[in-house]
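What follows are several structures.
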Structure I
Amino acid sequence: MPRTRFKPTSEPAQAPEGPAPLTVLVTGASGGIGRAVSLAFAAAGWSVGVHYHRNKAGAEDTLRRIETAGATGALFQADVREVQSVQQMVEACCRRMGTPSVFVCGAGLAASRLLLRQGIDEWNNVIATNLTGPFHCLRAMAPPLLARGDGSIVLVGSHAGFHGAIGQAAYAASKAGLIGLAKTAAREWGPNNIRVNLVLPGWQRTGLSEGAMPESGGWSDHALRRPPSIEAVARTVLHLAQTKDVSGQVWNCDSRNL
């Protein structure tokens with residue numbers, strides 16, 4: 001059966017001249033891990049879709065760095081908590097850049113609150129961003145990949161999703177849910193050659209970890225007594241996205257046991 005190329009219904013896709021460029025869409029690319037992942041793809045010659053929610057200045061900075069690296073990119077705004085917003089982002093990316101062969105779900109939110117003090121509004125917001133958001137993204141991202149019969153999706157999880165963390169009930173619960181979501185999507189879409197994997201990036205000094213990241217000597221649970229570099233994590237995502245025979249897996253980037 002011939003493979004077809006996904007075309008958003010609102011506007012026909014324009015056929016590019018010559019071979020299509022390698023394209024990735026990264027959610028949460030305005031800073032932190034998402035920015036590092038975007039730059040790793042850019043350094044490898046990929047065209048990068050840079051998603052942001054509110055931090056447009058941060059996204060513009062990511063795009064400038066992508067262009068400085070000699071790659072191309074474009075900005076896409078969306079609230080991952082809203083299904084229509086995510087759908088519009090994916091359709092806009094497909095129209096402007098062509099259908100990405102890789103999607104990276106890196107948008108996330110942290111909250112530090114003991115379980116008995118966890119407010120319901122904060123709980124709902126963390127779950128909506130970290131778990132329902134990737135659910136919306138997977139549902140929007142899969143159809144163009146399924147139509148082509150090839151592609152890769154990488155979700156950014158957390159060690160806390162396996163072991164929990166004091167004061168991180170909402171965050172840990174959302175990241176635990178991502179494990180089941182990734183494994184289920186991998187099983188459902190694997191027959192169509194869509195790979196879905198999850199990466200545990202370890203402790204990274206980003207806006208999400210502010211106030212919670214251990215001090216320099218607090219790595220006794222790490223075999224190497226240190227966290228991974230953010231550049232190493234980004235290279236792992238790049239490698240995993242291009243690996244053709246791996247799906248439904250959890251890749252731990254630090255030296256802690258799962």
Structure II
Amino acid sequence: MPTQIHVALLPQLLPCDWARDKPTAVIIDTLRFTTTACQALAAGAADVTVAAEIEEARMIAASSPQAALLCGERHCHLIEGFDLGNSPLDYSESRVRDKRLVFSTTNGTRAVAAARETQEIVLAGLVNRLRVSRALAGSPTSVAWILCAGTDGEAALEDILAAGAILDGSPDLEPGNDAARLAHTAWQSLTRQQEAGPALTSAIEQLFSLSRGGRNLIESGYAPDVQFAARLDTCDALPRATTQWNQFTI
């Protein structure tokens with residue numbers, strides 16, 4: 001039986017009883033937190049711990065039994081006193097291997113906090129779309145929720161497309177609500193126009209650059225991050241939190 005994939009276009013649009021049966025929750029913040037977390041863990045970071053607020057991140061890092069790097073942004077820019085921002089290009093193996101990373105971002109880490117009631121949380125973007133699709137298709141649970149972080153309280157085009165791409169990644173996944181059907185239809189419309197490869201990547205980049213989140217990044221000097229996040233299936237990392245809702249490993 002296919003896994004039913006439900007989508008919430010924003011954290012505040014989750015039904016009040018969504019976590020009753022402890023479904024897997026998939027968090028998408030394509031531009032940029034979940035993309036960056038995938039890159040960081042693939043580059044060898046020991047783990048990624050999230051905090052909704054800046055002071056909470058400082059407290060977690062200060063109380064860590066091993067040295068931790070403070071990572072994240074507010075409104076695209078590095079937080080004062082933090083070690084790294086939210087650009088995936090900053091998370092090289094030489095910088096983060098075996099390091100504990102504590103993240104706080106404008107949208108993505110707050111979306112993770114919204115899913116804390118469930119049993120398993122996964123971080124996803126276009127970069128690890130296929131890995132996430134296969135994991136959901138092989139899950140013992142029959143229902144999963146994809147939670148889109150959005151941008152400053154509004155639904156984000158890039159998150160919707162990533163949700164649709166996950167649904168399209170396996171025949172054993174099917175839309176479970178209208179938001180999932182909307183996301184799936186949006187992705188299929190794009191892929192009908194462009195075959196996989198450079199043309200599709202270029203089309204994704206163009207759409208991302210038109211979105212509010214993409215425009216914010218480009219205006220802030222982070223156009224390469226938009227290009228990075230538009231690359232489909234380039235990362236095999238599956239960041240998961242199971243025993244502790246805010247700590248992710250692969």
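What to note about this one:
- Origin of the derived value 17.8, 59 (Rg and Dmax of the Cα atoms in Å; candidates I, II): I
- Answer label among I, II for the case where distance in nm of label points 7 Å out along Cα→Cβ at positions 42 and 74, calculated from the coordinates, equals 3.1: II
- In this comparison of I, II, the computed figure 0.65 for FRET efficiency 1/(1 + (r/R0)^6) of positions 106 and 202 (r between Cβ atoms, R0 = 30 Å, to 0.05) is attributed to II.
- Of the structures I, II, the one that 0.55 was derived from, the read-out being FRET efficiency 1/(1 + (r/R0)^6) of positions 66 and 114 (r between Cβ atoms, R0 = 41 Å, to 0.05): I
- Per relative contact order in percent (Cα under 8 Å, 6 or more apart), the highest-valued of structures I, II: II
- At a computed 1.8 (distance in nm of label points 7 Å out along Cα→Cβ at positions 218 and 234), which of I, II: II
- Label whose coordinates, when Rg/Rh (Cα atoms, Kirkwood Rh), for residues 98-177 alone is calculated, return 0.97 (choices I, II): II
Read-outs throughout are calculated quantities, based only on the coordinates presented, and are distinct from any laboratory measurement. The structure displayed is predicted, hence computed values, not measured ones. Cβ atoms are built from the backbone, for glycine too; each structure is taken alone.
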